[in-house]
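Engineer: Multiple structures are listed underneath, in structure tokens.
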Structure 1
Amino acid sequence: MIRRIGYVSRPVPGLALAEIARIVSVCRARNNAANVLGVLLFTGLDFAQVLEGPSDAVASVWRKICADARHRDLVTLFDEHASTMWFGDWRVGFPSDVATVNQIAQWRRRTPQEWDEKRRAEVRTLLASVDAI
């Protein structure tokens, strides 16, 4: 059984792009070592991420994310256990299209009760379409 967490957040004002690159580098190495997979998306306005892997490893990464002062307005979209992984690696994307930005804004407004299988599939589909860098 794996644990999967999806969330959105916003960078703190003035967060430098160089810091985003550092976040990606550190997270890629840390997540790989812990066998945590998923996708991190940064639009310039929002972060959206799905993490999945062994429950203890995901919990450890999640605690670090929740304590990270480089982002704010963190909204958990879903936190679930599953038998299969959505992603086969950990990828990062930087889309700038308006549709993606608007979709993430819609996710932020949903209540926890609205995150049924169909809504979680929206997250999976959008994040899976992100080209890795």
Structure 2
Amino acid sequence: MKEYNGFSGQKRTEVQNWLKAEVKAGRVQWPTVCEACGQTEGVIDAHHEDYNNPLGFVGLCYVCHTMLHSRSKNPLAWGRYKAVIRTGVRYSAAMKRDFGIIAPLLNGQKAEHTRHEAPARDLFEALGL
């Protein structure tokens, strides 16, 4: 893993391995809902902003998670993405980890989506993003 948010790849790997072991042991539940867009299908990840708090993760679908990690390389796409998610847009579920799914969003192209009720909480704002 690469460095993220000031945390080394080694620290991130240690926390992810610990979390997976806790889930396997039944002490922690893996997220099943994207806390940003409400997606419940496909790949849902446990995202950390602070790896010093291993239980302080949020559930993010693959699309939201990948877009979040692309924010510094493509701030324009990140801003567009946050704006549409805030209106209740939910992109099609990613059934596997494939960066090609995100390419249209990074390039300002349209991607398959549905509209839902806007999330009650703006997760990205709550995370300071």
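Engineer: Give the label, chosen from 1, 2, of the structure having the highest value of distance in nm of label points 7 Å out along Cα→Cβ at positions 63 and 103.
Structural biologist: 1
Engineer: Out of 1, 2, choose the structure whose coordinates give distance in nm of label points 7 Å out along Cα→Cβ at positions 23 and 71 equal to 2.2 when calculated.
Structural biologist: 2
Engineer: To test your reading of the models, identify which of 1, 2 gives -9000 for helix-only ellipticity at 222 nm (-39500 (n - 2.57) for each DSSP H run of 4 or more, over all residues; to 500) when calculated. All intermediate terms of the calculation are to be shown ahead of the outcome.
Structural biologist: Numbers: 1: -13500; 2: -9000.
Only one of 1, 2 returns -9000 for helix-only ellipticity at 222 nm (-39500 (n - 2.57) for each DSSP H run of 4 or more, over all residues; to 500), namely 2.
Engineer: Quick check on the output: 12, 43, 35, 9, 0 is P(r) over Cα pairs in 10 Å bins from 0, in percent, derived from one of 1, 2. Which one produced it?
Structural biologist: Numbers: 1: 12, 48, 36, 4; 2: 12, 43, 35, 9, 0.
This value belongs to structure 2.
Engineer: Among the shown structures 1, 2, from which was the value 37 of relative contact order in percent (Cα under 8 Å, 6 or more apart) calculated? Working shown, then result.
Structural biologist: Numbers: 1: 37; 2: 22.
Value 37 for relative contact order in percent (Cα under 8 Å, 6 or more apart) corresponds to 1 out of 1, 2.
Engineer: With mean count of other Cβ atoms within 10 Å over residues 55-62 as the yardstick, tell me which of 1, 2 scores highest.
Structural biologist: 2
Engineer: Then there's this: Identify which of structures 1, 2 gives the largest calculated value of mean count of other Cβ atoms within 10 Å over residues 15-22.
Structural biologist: That would be structure 2.
Just so you know, all these numbers are worked out from the coordinates, no wet-lab data involved. Just so it is clear, the structure is predicted and the values come from calculations on it, not from any experiment. Cβ atoms are built from the backbone, for glycine too; each structure is taken alone.
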